[in-house]
Structure I
Amino acid sequence: MLRKSLTKYNIVTNIHGIKQQRADRIHFIMDILEQHEYVRSVKTSNAIFYQITEKGIEAYSKWIKDFLNFARHVNKTEDEHIT
């Protein structure tokens with residue numbers, strides 16, 4: 001899995017749906033992710049870069065699996081109501 005370090009600016013400008021968020025909100029979210037060790041920060045003289053950790057990858061993978069299971073369940077339930 002590619003682990004690219006990103007700045008908050010990269011996150012805001014390149015991730016769809018994030019552009020509507022205020023900069024202070026992104027800062028708050030990144031701080032929470034770092035406190036829970038889902039990301040780590042690397043401070044340079046120009047910017048702070050964030051990189052996902054193993055714990056972050058595991059949490060994200062679990063969230064995706066849980067979401068897909070939920071979507072399959074909803075789809076199955078809807079299919080049963082149609083037939």
Structure II
Amino acid sequence: MYEIEYVEGVADDLKRLRVGQHKRILDSIDKNLKYEPTRQTRNRKILVGLIPPWEYIEPVWELRVGEYRCSMMSTKRHRL
């Protein structure tokens with residue numbers, strides 16, 4: 001199992017959404033990333049050429065949740 005850590009500002013971004021959207025995104029993150037965060041799926045892929053505005057370790061991933069996109073990284077050190 002992996003630990004999910006959120007970067008600063010995520011809570012503020014989620015507060016701008018309706019409660020149902022907020023819950024759907026958090027549930028999808030938990031379901032899709034807790035056990036196999038680096039497995040590519042229809043809704044999860046590596047973003048090639050993206051330079052995010054935060055300190056990151058390649059590769060940067062995208063999780064698609066309906067019309068929303070969540071950017072993420074995965075490192076082995078988060079494995080519990």
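Where a number appears in this text, it was derived from the coordinates with a stated rule and is not lab data. Every value quoted in this text rests on a predicted model; they were computed, and no experiment measured them. Cβ atoms are built from the backbone, for glycine too; each structure is taken alone.
One table, with the values for the structure above:
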{"quantity": "Read-out percent of Cα pairs over 15 Å apart, computed value 68, structure in I, II", "calculated": "I"}
{"quantity": "For relative contact order in percent (Cα under 8 Å, 6 or more apart) computed as 33, the structure of I, II it came from", "calculated": "II"}
{"quantity": "Read-out helix-only ellipticity at 222 nm (-39500 (n - 2.57) for each DSSP H run of 4 or more, over all residues; to 500), computed value -8000, structure in I, II", "calculated": "II"}
{"quantity": "Identity of the structure behind -0.49, -0.94, -1.00, -1.03 (criterion: log10 I(q)/I(0) by the Debye sum over Cα atoms at q = 0.15, 0.29, 0.33, 0.34 Å⁻¹, for residues 12-51 alone, calculated), options I, II", "calculated": "II"}
{"quantity": "Structure with the greatest value (metric mean count of other Cβ atoms within 10 Å over residues 20-27, set I, II)", "calculated": "II"}
